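Read through the structures below before going on.
Readers should treat all values here as calculations from the given coordinates under stated rules, not as data from a laboratory. Quick caveat, the model's predicted, so the values are computed rather than measured. Cβ atoms are built from the backbone, for glycine too; each structure is taken alone.
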Structure 1
Amino acid sequence: MERQVRKTIVALALGAVALAFAGGTADAKEWKKIRIATEGAYAPWNATDASGKLVGFEPDLAKELCKRMNAECEVVAQDWDGIIPALQQGKYDAIMAGMSITDERKQVIDFSRPYGSDPVIFATLKDNPLAGTRFEIDRIDLTTVEPAEQKAIDALAAALKGKTVGVQVSTIHAEFMQKHLPKVEVRSYDKLDNAGIDLASGRVDAMIGDRSAVEAIAKEAKNMALFGPNLNGGVLGVGVGVGLRKADADLKAKFDKAIAEATADGTVGKLSTQWFGFDISIK
């Protein structure tokens with residue numbers, strides 16, 4: 001899934017910690033009622049249908065986890081830019097929004113165990129020369145970049161020289177571009193869908209995002225193709241998990257147990273296959 005918090009958002013969230021600790025939650029011990037935020041604009045992880053209903057893998061998984069926690073849950077929409085500060089301010093109790101578990105985010109909030117993992121990839125128009133770019137390897141683990149993987153990153157940099165890449169703000173994808181492709185020009189968007197709109201109309205040369213989300217946009221647009229190696233690890237995190245306030249260790253324990261059970265009995269795999277077309281669960 002998922003995304004990297006910018007320094008400005010980190011600062012906002014840190015500033016809200018005191019408020020979260022002071023206010024707390026009325027049912028912090030029993031957690032009979034839990035409010036869960038999602039973006040509603042990152043299909044197939046989460047989306048909003050024509051009637052305004054939140055749909056997707058995470059809304060469905062949230063309902064399943066809440067049953068296992070014997071809790072009444074409400075899934076609410078929240079714009080991505082303010083999703084962590086609003087958690088700290090007590091507007092809801094948890095985040096399920098394709099949010100990758102990264103070291104930077106863990107300075108500000110806590111996470112459940114991961115419930116899914118999705119590689120990151122680029123897309124471009126089918127008639128763009130980038131679509132025909134070939135690489136010697138099809139997967140790069142950024143945790144420890146080996147020589148062959150660095151060669152592939154260098155090939156990406158060469159292919160994207162003079163190009164503009166669309167990226168959603170405050171994401172792990174933006175962090176990847178800054179760290180590994182710093183000389184490539186990027187254009188930032190509030191939602192990945194808007195980056196897809198500009199790519200489809202030729203206003204940018206490529207876009208980057210989680211493979212499932214990019215594939216969904218490419219399928220809808222019909223004039224796009226994926227390219228480049230699948231990327232994971234390092235600044236891209238160790239999987240997608242539930243974002244939680246550090247003070248709510250009891251809620252984290254409940255989510256951890258529910259996720260472990262839902263993974264073991266195949267529920268996460270079943271739901272992800274329904275929405276993604278493949279199993280994203282982490283065994």
Structure 2
Amino acid sequence: MARRNNADRLGAPAQDTGTPANTTSNTTDDLFSFVNPTEFVALPSEGRFYPESHPLHNADTVEIKHMTAKEEDILTSETLLKKGVAINRMVGSLLLDKNIKVRELLLGDKNAILIAARITGFGPQYEVNTTCPSCYGKADNVFDLGEIQAVETNDVPETITLLEDGLFSVDLPSSKVNVTLKLLTTADEEALQQATSSKKKLKRESSVVTDLLKAIIVAANDHTDRPTINKFVEMIPLQDVSYLRTQYEQVKPDMDVKFDFECPACSYVGRVVMPMSAEFFWPKR
């Protein structure tokens with residue numbers, strides 16, 4: 001992720017080499033002539049799954065500014081933290097193109113922005129407690145965020161048909177129903193989290209799988225009305241559910257946050273998903 005040369009971008013004049021280096025004269029203009037560095041963040045989606053009307057349609061990068069005290073205020077705001085909107089508000093503050101709405105960002109693209117912002121704001125070293133998948137013991141690990149790359153995606157398999165506006169369709173093997181799918185956005189993620197939280201407060205049974213399917217399925221055999229789709233989701237054979245989720249994962253753009261891990265307790269060696277805990281944007285100091 002390359003830092004943008006702001007002096008070249010703004011056409012700033014070259015320094016006057018005749019000015020003494022130890023001059024003590026500072027004007028207000030000199031104080032505010034500093035331009036906050038920016039960088040281009042590579043988007044895992046490469047802009048392929050945004051509709052033509054979206055500012056990120058077919059865009060493989062997005063420009064963000066580096067974090068400042070303003071963004072740290074956002075991240076430490078008790079009001080925003082209680083509402084659960086601090087991270088999204090921070091991302092919106094970093095985006096240079098204000099036509100890009102955080103709620104419309106694909107989750108993989110937002111993850112790329114978060115990682116880039118964390119690196120420029122607090123450095124690439126991320127220390128966090130990791131759970132061993134074998135013995136479930138806890139161990140402190142330091143991850144190098146600079147090593148994270150976009151998930152390598154192969155060519156879209158023949159079982160998936162790409163449609164307009166970032167949609168794609170698959171034929172389910174058991175029910176023989178053709179379903180049209182969309183990738184989850186930040187807004188979808190928020191809705192799913194709110195649904196889970198609401199059911200927990202009401203002491204109702206969790207329905208994570210069906211809630212996810214209802215969020216990504218936008219049509220079934222050309223039926224697009226929500227009541228029909230919701231009823232269909234609750235009747236999908238389990239074989240089709242597994243197939244659908246596998247197909248979705250093959251298309252979904254994201255960042256690869258798996259790292260090599262060796263457990264100091266049981267000597268387990270393998271790949272683990274990097275935990276995204278509070279220390280990600282609130283590191284220990």
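Looking across 1, 2, the calculation of semi-axes √(5λ) of the Cα gyration tensor in Å that yields 32, 19, 18 traces back to 1.
Upon calculation of relative contact order in percent (Cα under 8 Å, 6 or more apart) from the atomic coordinates, which of the structures 1, 2 produces 18?
Derived from the structure labelled 2.
Source structure of the calculated read-out (helix-only ellipticity at 222 nm (-39500 (n - 2.57) for each DSSP H run of 4 or more, over all residues; to 500), -9500) within 1, 2: 2. Thinking of 1, 2, which structure, once FRET efficiency 1/(1 + (r/R0)^6) of positions 111 and 183 (r between Cβ atoms, R0 = 25 Å, to 0.05) is computed, gives back 0.20? It traces back to 1.
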